[in-house]
1. Starting from the value 0.45: which structure in 1, 2 was FRET efficiency 1/(1 + (r/R0)^6) of positions 188 and 244 (r between Cβ atoms, R0 = 30 Å, to 0.05) calculated from?
2. Any idea which of 1, 2 comes out highest on FRET efficiency 1/(1 + (r/R0)^6) of positions 116 and 204 (r between Cβ atoms, R0 = 41 Å, to 0.05)?
3. Looking at distance in nm of label points 7 Å out along Cα→Cβ at positions 108 and 260, point out which structure of 1, 2 has the largest value.
4. So helix-only ellipticity at 222 nm (-39500 (n - 2.57) for each DSSP H run of 4 or more, over all residues; to 500), computed for just one structure, reads -500; which one of 1, 2 is that?
5. Can you rank 1, 2 by mean count of other Cβ atoms within 10 Å over residues 76-83 and just name the one with the largest value?
6. Match the computed value 1.01 of Cα Rg over 2.2 N^0.38 Å to one of the structures 1, 2, and report its label.
7. Once distance in nm of label points 7 Å out along Cα→Cβ at positions 84 and 124 is calculated for all of 1, 2, which comes out largest?
Structure 1
Amino acid sequence: MKVKRSKYVAYFTGEGLIPDLSGLLSGKIEMKLERKVIAASAIAEAETLLSIDEFNELFCISTYSWTEVSSLDEPSEERFTRWAKAGLLLTDIQDGWARAYCQREETLDRDLWHCRSAIFHFLAKWKGVALFADAGEKEDPYLFAVRQLAGNIDAWQKFAPPPDPFWNHPNVLTSLPLPPPCMDGAGEFLQTLTSRCSTRHFDHEACLPLDRLSSILYYAFAPQGIAQSVYTAVHKTSPSGGGLHPTEAYLLVRKVDGLQPGLYHYNSARHRLDKLKDLTEAEASKKALKYAAGQPYVRSCAAAIILSTRFYRNHWKYRRNERTYLVLAMDIGHLGQTLYLLSTYFKLGGFFTAAVNASDIEHDLGIDGAQQGVMAMFVIGIRHSEARPEFAPYEGEV
C-alpha cells in the first residue's frame with residue numbers, strides 16, 4: 001500500500017487531565033496531564049485525536065510523493081489505514097472511500113482552494129443535524145417551534161448577562177448629532193426596506209403564484225448586464241466580488257401554482273427552471289424539514305431557494321487567496337437581503353437560514369461539495385393570516 005499525507009489538514013494542540021493508570025494499579029487515585037493533537041481534515045470533514053508520537057510519525061510522510069508502507073517501521077499498516085479513513089492520509093487502495101478522498105484532494109488542488117479556507121468550509125458543514133424534536137404532522141409547525149424556543153428561556157437565563165446590543169467607542173473626541181433621516185418622497189423603496197422582516201409563520205394550504213416566484217428569481221439572480229475582458233463579469237441586482245457571481249439558485253418546490261413539486265435548478269442565463277427530481281407535496285415538505293436541520297416551520301413553506309456556490313469561479317481569479325472564501329460568504333449575505341426585499345415587495349413571507357444540512361442537500365442535487373457547495377437557504381411562502389412581525393418599533397433618540 002502506498003500513502004501520502006493530505007495537504008488539506010489543520011493541526012491544533014490540546015491538553016487535559018486523565019487518570020494515571022499506573023497509579024490506579026498501585027491503589028492511588030492520581031491525575032496526569034496529557035497532550036493531544038487535533039487533526040481536522042477537509043477531505044473527510046472530520047476531526048481525529050493524535051498523540052504527540054503519532055503526530056511526529058505522521059509528519060514523516062510526504063504530502064507530495066507516495067511512500068510504500070512496507071518501507072516504514074512504524075506505525076503499522078492498520079494504523080495507516082485508520083489515518084487514511086480519517087482523511088489524514090491518501091492511499092492507493094481501490095476502496096470507494098479511498099478513491100473519493102483522492103478525488104476530493106485533486107479537486108481542491110485543481111480548483112485552487114486555500115488550505116485554511118477549505119478547513120473552515122468543510123469542517124463547518126452539517127449533515128443529519130436536527131435542531132428541533134419532531135413536531136409530527138398534525139401540529140402547527142410554527143406554534144410548535146415557538147413553544148420549543150420558549151422552553152429554552154430558563155436555560156438562557158442561567159447564562160451571564162448578554163452583551164449590550166449597542167456599543168459606544170471608548171475614545172470619542174466629540175459627538176456630532178445628525179439631522180433626522182429624510183423621508184420626503186421616499187415612496188415604495190423605503191417602505192419596503194423598513195418593512196423587511198423574517199416570516200416563519202406560513203399558510204400551509206396556500207399556493208405561491210408562479211409569476212411572483214418568477215419575478216423574485218429573475219430580479220435576484222438573472223444577469224442585468226455583462227462586461228467582457230479577460231473574463232466575463234456580470235452585473236446583477238446584488239454586488240459580487242470581482243463581478244463573478246458564483247452563486248447558483250436551486251428550488252425545492254412544495255406548493256407553487258403551475259409547478260410540480262420537486263427539485264429544480266434556476267438557469268439564470270435563460271430565466272428558466274430545469275427540473276432535477278420529481279417529488280410529491282408531502283415528500284417536498286419532508287425534504288424542506290431535513291434540509292433546514294429540523295426547523296419545523298419550513299414544512300409549511302411554498303418553496304425554498306437553495307444558495308450554492310461555484311467555488312472554482314472565484315478561485316480562478318483569486319488564486320489560493322485566504323480572503324476569497326470570506327468574499328464568497330459575503331455574496332450569499334448580499335443575496336439574502338435582496339431576497340428579503342423582493343419577498344417583502346411582493347407581500348410574501350420569507351426567511352434566510354444558514355442552519356442547513358449542506359451535505360444532505362448536495363447529495364440530492366448531485367453536486368460534489370468541493371467544486372460547488374451549498375451555503376444557505378431562503379424559505380418563502382404565503383404569510384399566515386396570524387403572522388406578526390417579531391420586533392417592536394425601536395424608540396430611540398432619532
Structure 2
Amino acid sequence: MKKLTLSTLSLALLGVAGAAHAQSSVTLYGVIDESFQYVHNADTSNNSLYHLAGGNLQGNRWGLKGQEDLGGGLKAIFQLENGFDINTGKLGQGSRMFGRQAYVGLTHDTYGTVTLGRQYDPVVDLVQPLTADNYWGSTFTTPGDVDNNDNSSRTNSAIKYTSPVYAGFQFEAFYAFGGVAGSTGSGQTWSLAATYANGPFSVAAGYIVMGNLNGPRTTWGGTSDGTFDTSTTAAINGAFTTAKSINIASVAGQYVAGPFTFGLRYSNAMYKRDAFSAASFGATQRYDVGAGFVNYQLTPAALIGLGYTFTHGKGNGASQTYNQVSLGGDYNLSKRTDVYLVGAYQRASGNGVTASVADYGFDSNARSSEIVSLGIRHKF
C-alpha cells in the first residue's frame with residue numbers, strides 16, 4: 001500500500017494544493033487479480049470454457065482510507081472502496097461507485113471503534129479470516145455462496161461497533177436500519193460475532209439476520225445485498241430471493257503448527273419464507289456446510305493448500321448435496337506480486353441437482369464439474 005499525505009492526495013486527484021495536518025493521513029490502495037481459467041461443463045450443453053477471469057483470490061478493487069488524530073487517543077477514520085471487473089472495466093457490486101465499502105467513524109484505543117455506512121458484517125470480519133476463503137478465495141468456498149463465506153453480501157446504512165482486543169478476545173455488534181417509514185423492522189439487518197486467539201489457536205463464531213422488505217415482493221430488497229450473486233446462483237439459491245429473511249450462523253477454528261495451518265468451519269444458512277414469498281418457494285430452505293483445509297508453507301515465498309467443502313440443502317423440494325475438493329498453490333514474486341494456480345472438483349447429487357463449482361456460477365446439466373485458474377495478483 002502507498003501512503004499519501006492529504007496535500008499530496010489533493011494534488012494528485014484534485015489538482016488543488018493544500019496544507020496537510022501533521023497527524024492526518026490517507027492511503028491509496030488496491031488489488032488487481034487476473035487469471036486464465038478453464039471450466040469443464042460450463043453451460044447447460046456441458047461445453048468446456050477457456051477465458052480470462054478476474055478476482056479469484058481477491059476481488060479486484062481500489063480504495064482510499066484515512067485517519068485524523070483528534071487527541072486523547074481518539075481518531076476520525078474513513079474508507080471508500082470500489083470494485084470492478086478487470087476484463088471489462090465495469091463497476092462491480094451492482095454498478096455502485098464504492099460498492100465494496102463506504103463508511104466514516106471514530107476509533108479510540110481504549111473504547112473501540114464505531115463506523116457508519118456501507119460495510120461488511122461482523123461474521124465476515126471475524127469468522128471468515130479463519131476459513132480457507134481467506135487464503136484461496138472463491139475456489140475454496142461454498143456453492144452459490146449460500147452462507148456468505150465468500151463475502152457476497154455487504155450492508156447499507158449500517159452502524160458497527162468493534163471492541164478493542166481484550167486478552168485475545170474481540171467482538172463486534174452491527175445493525176442496519178431498514179429505512180421504511182412506518183415499518184422499522186422492514187429490510188433491517190443485525191449481526192453479532194466474537195473471536196478469541198491464544199498463541200497458535202484461534203476460534204470465532206457469529207450470527208447474522210438479513211431481513212427482506214415487508215409486504216408483497218418479487219425479489220430481494222433488504223439493506224444487505226443478500227447472498228444472491230445474480231450471475232451465479234441459478235442452480236443453487238436463486239429461487240429464494242423473495243425470502244422473508246436469511247439467517248446464517250457460522251463458527252470456525254484455526255491452528256498453526258510450524259509450517260502447517262489447519263482449519264475447520266461449520267455454517268447453517270436458513271432462507272425463511274412467509275406469506276409474501278413466491279408461491280414456488282413453499283418451505284424454509286436450509287443449508288448445512290462443513291469444511292476443512294490445510295495449508296503448508298513450503299518456503300517463505302511458496303504456499304500450497306488443500307480444502308474440502310460439504311454442502312447439504314433441504315426444505316424446499318428435493319434435497320441437494322455438493323462434495324467439493326479444492327487445491328491451491330501460491331508463489332510470491334515480491335511483497336506485492338504473486339502468481340497462483342487454484343482448482344476444484346465438485347460432485348453434486350439429488351433429484352435434478354447439477355454441479356456448480358464454488359460460487360462461480362457455471363450451471364451445467366452434469367453431476368460433476370472442474371475449474372482451474374492460473375493467475376497473477378498485484379497489490380498496491
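We did not get these values from a lab; they are worked out from the coordinates using the rules stated. Because the structure is a prediction, the values reported are computed rather than measured. Cβ atoms are built from the backbone, for glycine too; each structure is taken alone.
1. So the calculation was done on 1.
2. Biggest value here belongs to 2.
3. Details: 1: 3.9; 2: 4.5.
Comparing 1, 2 by distance in nm of label points 7 Å out along Cα→Cβ at positions 108 and 260, the maximum is at 2.
4. 2
5. That would be structure 2.
6. On the way: 1: 1.19; 2: 1.01.
Derived from 2, not from the others.
7. Details: 1: 3.2; 2: 2.0.
The structure with the largest value is 1.
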